[in-house]
Structures are given as structure tokens and as C-alpha cells.
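Take a look at the structures listed below.
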Structure I
Amino acid sequence: MNESPLIEVARKIGQEVTRLHADDVDANSRFPVETIDALKSAGLLGAYVPKSLGGMGASLRELCGICEALGRHCTTSAMIFAMHQIQVITIVHHAMDSEWFRAYLADLARYQYLIASVTSEVGVGGEMRTSRCAVEADADGRVFKLIKDATTISYGAQADDLLVSARKGLQASGNDQVLVLVRKTDYTLEKKGVWNSMGMRGTCSPPFLMTSRGEMNQVMTVPFSDMAAQTVRASFAPTLGSYLDW
């Protein structure tokens, strides 16, 4: 079977770019900027965006192949690509009926935004399905404020945008959650610690206090419980297994 052209591109990036910087990325706990820039230049950050929106319409199997190609040289680079793609997959699978999110995906394919996930939080014991922070809508219900004390945000300082879990509103219970896409120009991050975990150092995942604002149409309407079960936790594991058997 012929290899996907997308995987071929990733293999070339892995051999010509990722391999050269992997030791330095890990030894100095730094973001693999060379690999991410190469992935952006190749359009691979928008690989899963549908072709109708300007993306490549890649399959999950192809995404896993790209992860494998990068991971042979630098686990950090592969992990960042995978974590970003899980955010893209979540939007594609659960927000395509939103005009705002469709426009965002088109822009992502064009400008190659890097999305980070913000699901961890101080005070919830590592439970992704519980949030203390909440979406605070203004009186008109058009603008929100969101503050989250995150225990870790992988490549948070290097990301273009963040996909953040939070309670649906101030009166919502801890597990009545939504995901919110916040844009780089609309949030601030206050670094609260350091990150130095063997093998993952380059993911640059320290704790941050995130403060953001935005429009309510940036809040995904599908409950986070559904997305977590169907997409966030399930995106890569079964597909990676099928890829290895391919």
C-alpha cells in the first residue's frame, strides 16, 4: 500500500528538521519551534480540517502516521502535534453547525494556528470532568469572562489559541461543563511554576493562571461530557492500534 503523501511530508520533516533538534529540545526543556514551524509551513496543523474549509481532510490514520513519523525522532514534537490535533478534531466533530467555528477552522487551515488544551485546574484533584471555573456571561448574554487556575497548560505560552473547559455558567454544577475557544489577543497567562518532566520537557507545560474574554459564540454548545467520551479521550488510542497493524 502506498504511503499517504501527508505522512511522507512528516517523515521528511522528522528526518531533516526534528532529528537535528531533538536532543536540545529535551536537554533544555524548550519548545520544538523548528519542527512546529516546519509543520505549519507544510500545512499540517490544519490537516484534519475538511477540504471544504481549506484543510487537507486527513484521516485519523494519517494523523497517527504523522505522529509516528515525528515520534521516531522527538517524542515532544509528536505529542504536541497529537494534542493540537485532538483540539482540531473536537471542533470538527462537535461544532461544524456553528458559523463562527466553521470560519475559525477555515482561518486555522489558512494561518496554521496552534491550539492548546486547558482542562486541568487547581482544586479538582486532576479530574478532567470537573471544573471550578465558570463562563461568566454579561447582562446581554453576548460577552463572557473566564478565569481558570490551571495546574498545567502544555505549550501554553507558545500556542495561538486555547480550548478551555469550564462550568457552563455561574450556577452550573462542577460537571456541567462546556469547551470555550479563546483567542490569543483575548487572554493573558500568568506563569505560576516550572515544568521539567523527563521525556516531555519540551512540551513546556507549567501551571498558569489564565484570564480571558470573548463572545458567547466561542462557547461550544455540545456538553463537554459528550465530547470527552466521544472525542477527547478516544481520538488516537484505537486508531493508533489499527495504524500499527496496518
Structure II
Amino acid sequence: MDKMVVLAGPSCVGKGPLYTALRRFYPQLASRFRQLVLFNDRPPRPGEEEGVHYFFRSRGAIEALRDKEGYVVADVLGDLQALEIAQIQRIIDSGRIPFFEGSPFVPGKLREVGIFDRFPTVSIFLSPLSREEILYLKDPERSVDLNRFITDIQRHKLLHRTQRHKGLLSLKDLENIEKRSNNALLEMRAAWQFDYVIPLHDGEGHENWDAFYYPIGSARKALMAFAALLQGEESPDSEKWNEELLL
């Protein structure tokens, strides 16, 4: 497959470990991709490197790119991110396939300005719940507040990840976790615009990714579905959502 690949989903849903597992277990497939590196105004997290994970810049520097031709700027839950469009073409010209991994707000901006029309793309959304689970929870008999339910799921994952990185959490850490978990449903409402949705229950830091060498559980199913889609094959573990699912 020679299409640009877009992988998106809520914060901490498991995008990072999924791509890491792809490189580990499907090295020939992953070697064809080169990750798009965005500008970001937040400070680096532990282990993040300049020019590898992001170009870390001041908010003012990224704001200035709004008026500069060839850049797309998106507000991602308070973080300001930007992509240089020419980077996509440079990767293609090098014989590699552009790969984006991040928030669905950035692909939304790319879609708005016609980037997906210029560059053939396959877009994949990772969801912490499957379509069937959402329909189950929406059944009036259960009286579930879906927004609160999804917020709780993502809060749990974000707390786990941040504690692994930092140990004791500051008030700012907790505020950031609340902001991100409270916006998870908003991010999931963009899933219907993607070509495929892969349910993934094992988020970042879950032991099913690497505690037993081979991924197991939901991590394994998501990896196999992801690899199949990247090779132009259908997968029983991928879904297509309609806009009404999360209304």
C-alpha cells in the first residue's frame, strides 16, 4: 500500500504502543513508513526527543505559522500543534510512506484544507470501546451516562500512564488528565470520518503489549487488524462507524 497512513484516537488510547508493536513484529511493513513530525508547544514528556516525536517550540512561534503558507495549525486540547505540508511530499519523494500518529483534531484540519484529496490516504481511528459496546451502553434500560463512562475509562488510562512517567502527580498533572479525559467523547465523535475504526481496550502502559513478549488480548487483535489494513486487507476486528453512533 502506497497511501499516506493516518492513525488517530483519544489521548492514551494506545496509538504509541500499537505503532511500536508494528515496528517490532512487522518490521518490513513498518520500515516503509516515515512518521510525520509536528510542531508542539508543550514541553517534552520523559523519553521524547526533539525532531523525533515533535519539534518543541514556544506557543508564539507556532501561532505565527497560522499566517504562513504551507502550514496547518490545530488546537489539540490546549496544546497548539502544526504540520508543515511540504513534509508529506518530501517523504513521498524519498520513496517512503508518510505516517501520522496523534490526535484526530489534526486530521480534521488536514481534511478541511483538502490534504486528503491531494494525497491518497487510509485513515484509522483507535477507540477505547467497540461499536457493539457503545450500543450496549446506550440502551435506555442501562441508564448509562456515556460521556461520564468514557471519561472514567480514559481517566484511568491517563492516571496510569502519568504515574508511570512521573510517580507522584502534581495539581497541573491532574488538571491535564481531567482535561484530556473529559474530551475523549468529543474526539471519538470524529471516528465516523475515518476509513476504519479499531477497538482497543489495552491502552498505553498496559501489560498486554509487552509483559509476555508477544501481545495478547485486545492489544494482539488491534495489532493484527492494523497490520492487515496497512497491507490492503480487510479485518474482522475493524469497524466502520456512522455519524449517529455517538450523538
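What follows is calculated from the coordinates using simple rules that are stated; it is not laboratory data. Note that this is a predicted model, so its numbers are computed, not measured. Cβ atoms are built from the backbone, for glycine too; each structure is taken alone.
When relative contact order in percent (Cα under 8 Å, 6 or more apart) is computed for each of I, II, which one produces 26? Clearly, the read-out refers to II.
With Cα extents along the principal axes in Å, for residues 9-56 alone coming out at 33, 22, 18, pick the structure among I, II it was computed from. The read-out was computed on structure II. The greatest value of FRET efficiency 1/(1 + (r/R0)^6) of positions 121 and 145 (r between Cβ atoms, R0 = 35 Å, to 0.05) among structures I, II is that of I. Given a computed value of 18.8 for mean count of other Cβ atoms within 10 Å over residues 129-136, which structure among I, II does it belong to? Source structure: I.
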